[in-house]
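Structures given as structure tokens follow.
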Structure 1
Amino acid sequence: MFLKPPPEVIGTAAVAPTPPITRARAALMLLALVAPFALYLNTVQSMIAVWNSSDTFAHGYAILPISLWLIWRRRENFSLYPPQPWAPGLLLVAMFGAGWLAAQLGEVQVVSQYTFVALFPAIALTLFGPRLAGSLAFPLLFLLFAVPFGEMFVAPLIQFTADFTVAAVRATGIPVLRSGTRFELPSGTWSVVEACSGIRYLISSITLGWLYAYLTYRSNLRRGMFVALSVVVPIVANGLRAYMIVMIGHLSGMALATGVDHLIYGWLFFGLVMFIMFWIGSYWREDTTPAAAPAGSVGATLPAPAAARSAGKHIPAMAGLVLAVCALWPALAAYGERANHNPAPVDLKDVAVGWPQVASFSDWVPAYMEPDVALHRSYRRDATPVALTLLYYRNQDRSKSLISSLNRLAAYKDTWHETEGGQRVETAGGRPLAVRETVLRSGGKALLVWSWMRIGGHDTTSNTIGKFYQAGSKALFRGDDGAAMMLSAPFDENPETARTALRAFLADNLKAVDAALAHAAAR
């Protein structure tokens, strides 16, 4: 993203600017650049919806104005390098359009958003040519920061913050009893939740860090070092912030830093850290306005006015091709959406389990988006009961999706919380079955959960592979039906007792589960 301007920008003193393109051609290029907002309106709306609903990504509104301002600062480049359409750029436009379509088929919102935003630098490269587009590389690529991306880092950031805080509190000499991301001090109980992860600080810091590095330095090494600093500093600072809040609460007898002031202290501390980081970075700043080259010196040969005018003749045709390529993918997506829509209601018949049904033994339910049909039953054959949960999804969208970052076995604020997890491969029904094993705890209770998904007739525990299965099924016009399956069993000290019960349930009843899902998918 950090590209130095070509030599011609430095040596502008002796170069006569070529005549500007006509207004009609400029209007055509502007139309080709603006049209994707209308063609991909659903993706635009999905980004705005996230900006509106999450303070973490509210900065998205500022990205386009900043990019336009950065381009305006280099507006003389449009005279120095008149637009010269570059046909190979159409391949990039087509590639990002195809990527957007694949993401739509797989309901991968963030990929849809990234490929949509990436269309704009690709269109600029196609219409402007490598010289002009290259001189505007950072402003064009800065648009990618508008995509609300980063939710996948919340869980590891929560884990790091919990590890850091507990270690720091123990180093202070205060005893800590920890369970997952929750821990107890003699003065009270604390929990590291999403708001404590530091994701807001991290994303804000990275965005500001890239912009500051671009405007302040010309050396790519210095820019890269400052960007790396903008990643590391907020992560460590958030750990320190969490530690200080816990200590303020502990030393005040839980009277301070436990409510709204908890967040206020966090933003004040983050603001101070960012100020110090930028202040230190200013000591290595470089003059961002290079001195003009001596009269008569030219860094490279600019196109002659006649050649520039000749290249400008291709702008209408290229703008038309860009519009056609951009319009192709939404048209295919609309056709596929209609072809894959299944108006029939989901008929998930009760699973013919061979074990006696009993009353529920826990109040745990997965924190998933509302499915079309949900089934939750408890059974017991021996000493340990087993609960079966099936969640079936059809005609999925942003508000109803089997695979989503919002779907969790336990929400961060639930009484149940995850403490351990891993992958296992069990043999059931004469075939290997991969499951995701998770330990959930609530107070003194513990549950062992085995979970997996079935999409397009395939079983998987991977969200990524699951999205590929979904995209493949929709590409073949077979719909997007998918189901989440979960088996849970309680245990006291040894989880092996729960594993034994879950294995026995699978051996006796997996075929019945398969039959119920096959019946639902057949409608």
Structure 2
Amino acid sequence: MNNLSTIDWMVIALYFAILVAVVVMVTRRQSTTTDYFLAGRNVGFFAIGASIFASNIGSEHIVGLAGQGATTGLAMAHYELHAWIVVLLAWVFVPFYYESKVFTMPEFLERRFGPRPRWILSLVSLAAYVLTKVSVTVYAGAVVFRVLLPETFGSPENAFWVGAVSTVVLTGLYTIVGGLRAVLFTDTVQAMVLIIGSAAITWFGLDLLGGWGELRAFTSENVAQYALWRPLSDPDFPWLGILIASPIVGIWYWCTDQYIVQRTLAAKDLRSARRGALWGAFLKIWPVLIFLIPGLIGAALFEKGLINLPAGHIGGFEGDQVYPILVTTLLPEGLRGLVVAGLMAALMSSLSSLFNSTSTLFTVDVYEKLRPHASERQYVNVGRMATVVIVLLGLAWIPVMPMISGGGLYQYLQNVSGYLAPPITAVFLLGIFNTRINQRGATWGLALGFVLGFLKLTIQAFFGSGKLENPAWLAAIGDFNFLYFSGVLFLIVVIVVVATSRTAPAPSLEQIRGLTMKTIDREVVRASWNRTDVVATTIIGLLIATVYLYFSFWV
């Protein structure tokens, strides 16, 4: 494996110099919570959309998506074509969030339902961030270091830990200092690096393979493994399960998760918030081509004997190492350094967004509730301390990550998301579209949904084929497909929310003014969009349809 050259290191150093300069320029005014957590609510659409994209595409996305492309083909492309759900964020959800002037999604739930749902969502979100997003993102970044710099720090294992610790500490520092403004503007730089670097991998990989026709021929010979749509008999990704689960997970992630939505709350006005989400939707179309396809290319190159990949459980090789190996194998020096900088940018972008969102959740939804009369400076300092704690907890969880299932990082994340998303998606949708839903319904729906989701996750970890197979009913629950379970759990939560809401009085229209489709100020919303927004939405829709149609019939 080739180590990085002097030129590569110079490119990486230049990238970080630019990053530091951006942070210094945007962190001069951070005295209030609005400045620190929402960048003063004065950000334009371009930075918002780029930040939405860069926050989503972290190291676990690049490493995990390429790994899934190499081992399972386009099965995960459905999650990457969720640009249509980002459009849903722009047109349906953003007006409620922005006009209510909330800082967090739990705060919005309290406005709509009362304090109990807010506490449930806050605590579950914080736990989920620490145990999945921080740890998995850092683990993926450390895998990149282990592959790219195996001997630089004495051994691959040393490289793993140096990469994990250094990137987390550096990211934590600039997030603590800069707040959301630093996150937004560095994300704008990082998004461009991600696209350029991954497009280069696709280009050089296809050139070595012999062109797009060779890739299609390889996929055609392995349709069962690499196709976009799988038969109902497929144990992992049946097409019906995909159609049921991916929108549930997508609406949770793109429309209700603090991690993503916080970017739109920083907009200078409602129009900028919507256009930022639309710009993010446009960028979201391309990961199939620049992250999943390189994984397929890697599998085809491996099949032809043109690259070497370490042995693994799926497809004969370790999928999560495909992307960094393609970097070291295909790219010339200098460009290789740029792509490594892009991988580091992905890690730092995802972590910085996560750190800031977590500190916001803790400060606004926990600390401010306990200490409602603290000063603005105290709230900002508590947010910074919360980030430090999240950094430490994320590092402490890393040794557990090698125990992740053999399906790869990205598939693991979709499993966990499939158990967390249904109650949140159900409560938000019902709350916005049904004025009869009240605090009792939301509380019971969230609480029962999370208990059932975590119960399924726990059973799946210990029971099923190849694990504990007795008692048989627990093994059957463990083996029950995660996609179908998402749909079942969503239906259960909807029934519980509607039924229990009927046992208590409906909220008055004044209580939910501006928080439901029936009570929102339609004139304000209508004034925030024009023909430009409609045309942009139409173009995005056509591009999504084109990608879906092409890859549905390309083999």
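Some points to look at:
- Structures 1, 2 were shown, and distance in nm of label points 7 Å out along Cα→Cβ at positions 91 and 123 at 3.9 was computed from 2.
- Structures 1, 2 were shown, and mean count of other Cβ atoms within 10 Å over residues 83-90 at 18.6 was computed from 1.
- For Rg and Dmax of the Cα atoms in Å, for residues 363-458 alone computed as 17.9, 49, the structure of 1, 2 it came from: 2
- Origin of the value -22500, where helix-only ellipticity at 222 nm (-39500 (n - 2.57) for each DSSP H run of 4 or more, over all residues; to 500) was derived from one of 1, 2: 2
- For relative contact order in percent (Cα under 8 Å, 6 or more apart) computed as 29, the structure of 1, 2 it came from: 2
- Mean projected area of the Cα convex hull in nm², for residues 219-274 alone from the coordinates reads 5.8; which among 1, 2: 2
- Looking at mean projected area of the Cα convex hull in nm² over structures 1, 2, structure 1 comes out largest.
- Comparison of 1, 2 by distance in nm of label points 7 Å out along Cα→Cβ at positions 323 and 507 - largest value held by: 1
All of the numbers you see were taken from the coordinates with simple rules; none came from a lab. Bear in mind the structure is a predicted one, so any value in this text is a computation, not a measurement. Cβ atoms are built from the backbone, for glycine too; each structure is taken alone.
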